[in-house]
Structure 1
Amino acid sequence: MSDPVEPIRIVIVDDSPVVRMGLRALVDTEADLSVVGEAGDGEEALRVVRRESPDVVLLDVRMPRKDGLSVLAEITACASVVMMTFTDEPGVIHQALAAGAVGYLVHGTFDAAGLAQFIRGAAGGVGAFSGPALTAIHQAVSNGATRGLRSGRHPLSQRQVEVMELISMGRSNSEIARTLFVAEKTVKNHINQIFAALGVETRAEAIAAWLGTDQPVPLGP
């Protein structure tokens, strides 16, 4: 008999106890997910993450003492981070991606099953984006607000460009394979080549480079 699979370890960071309770309730419905810690601000989040070594951190943007973006780089060195917030401002989303977040979810746009799927994807390095986040990113690109490799010179082949476009839309490897009518193994090979060509290691970094989401913006009040 094989050993049981260890659940994905999650830390929830939000300054609202009600939001943290709601997220924990959603996560606790899944046997393969486990909340191992909570924090109410950025400083506490750093302590909890270092202590618990989670796989995924659900991180709010605006919090007292230290906000989510100010501690994001430190946390991404230890875990995959999905920003989870009510803020759908394109500039904030771009800054989060540039700082290393693997995903961005807007409250009210997902249910328990969707959240679980996003967390599993994030743990595996797959981008986790709810509809408003993807819409904001692509609207910014359409409006010329970003200047990524997509709009200029890049080393990718035409097929790699097709794959990269689908990655930037938040598609999984299996979805990309179905869209392009190729084997999933072929998609993985293309992605490895894309990462090498762009000098990145994760989907989020690839999206940031491709769409040009690397210009920080102020959070505002």
Structure 2
Amino acid sequence: MNYKEELKDMLIELGASKVGFGYLEDVLPAKYKHLKTGVSLAFRLSDEIINEIDNEPTHSYFHHYRTVNFRIDQIILSGISKLQNWGFLAMPVPASQSVNVNGSKYQGIFQHRTAATRAGLGWIGKNACLVTDEFGPRIRLGTILTNMEVSYDSPITSSKCGNCNKCVEACPAVALKGNIWYPGIRREELVDPQACSQHMSSHYKHIGRGAVCGLCIKSCPRGTKIIR
């Protein structure tokens, strides 16, 4: 049985737009290193909703963002069930969850973007979001960690952003540094997460609790019909 292709086909059938498999043992925390394979999926956001974003996010985008996160978690759960039925260990990484383990900053239990670049889905843009050739940054990500060994997809190791700074110029929080991503770069060299969070909290509360922005995603020419 070709477990890799069967799992990939199932995840796409459930709604994933892209699926890749990456080797993660060398970048995982010690307690997860036995789950050396990362199954990364990208779910395409609605272009119509992204295109509506102008000077601030919309109520539709806020709802869409949360709904897609929930859908990704459901897709991942189906993948977990399949892997466990095959006899493998499998752990879901929530689509959108931040935890504070040391009192200093919030972060996910593992970085979806690292898993995605290792799985060949795309590169990390100047907006600190994953950017794919097909959809640009107009996606949300999900990750499964598993001990199932497969033939891994080729990782992405370089950015295609070049001299484009449209997302940097569009950021209302002035949180983006404009640096080119490379594997191993610290997140703080790409974005000031505190400035981003504070701006959303102080300006977009009327849109929804735990508001999101999306202006850097909207401004990216990747994933639109016109590539500049």
Structure 3
Amino acid sequence: MQKIAAELRHRELTQEIYNIGDEVVEYIEHLLEAIRDWDAELTVDCLAEFDEILADARRDSRHIIGELLGLRQALISGVRAGVLSASASPSSRLVEPELLDAASLEELFTFTELDGRTALVVEHLGEIVEWVLAQTDMVAGNLDAVSLPHLFARVGTHVTTVVEGWLETVAHAYPGYTRSMRGDNPPAFLTERARIDAIVARVAAKRARRGAAS
């Protein structure tokens, strides 16, 4: 019975690794959507949210990996019997993206090519998303593949560097042009947030009416 409970806990924690990776990716995609819409203010807000999510991801992944290591040691006989998969295919690993900063954007594009700078930043954030998903998948199968807290620290460096680079060389450097470009690609996640907020408001209003009636 204890072994079954340990195996169930192992599956839960492995799923949590995927969940953490998915949440980090979600907030990177928020940044991508904000920049694709040339929304500087929203980008700054999303970067602050991303920093908080990343801090949680590093802390939570550290605890999860520690518990998983203990469980896998306890279930080593199950691993040998084929109950657990202890390794992942190395082919799932993607090369870490290069850092893309303000200096790189200015070197690659002149001040008249702000569209090119923005497009490259969006593309680069998409590459970081793919890298995070691949690395997370690999760690879920092989805890020795890479340190998940270290991975998220590197992700934070990459994302912050490229986003601040865009803010410095595009949004803050050319605010008039940035504002003129805004609005053609409204971020999808804002629509979803508005939908959820509306549901929460309706539920709260219904509870308030029930409370008043009683």
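Nothing in this text is a laboratory measurement; each read-out follows from the coordinates by a stated rule. These numbers come from a predicted model, not from an experiment.
When relative contact order in percent (Cα under 8 Å, 6 or more apart) is computed for each of 1, 2, 3, the one that comes out at 33 is 3. Given that log10 I(q)/I(0) by the Debye sum over Cα atoms at q = 0.11, 0.12, 0.20, 0.21 Å⁻¹, for residues 53-180 alone, derived from a single structure, equals -0.39, -0.47, -1.25, -1.33, which label among 1, 2, 3 identifies that structure? Checking each candidate, the match is 1.
For helix-only ellipticity at 222 nm (-39500 (n - 2.57) for each DSSP H run of 4 or more, over all residues; to 500), the calculated result is -26000, so let me know which of 1, 2, 3 that is. Here the read-out was taken from 3.
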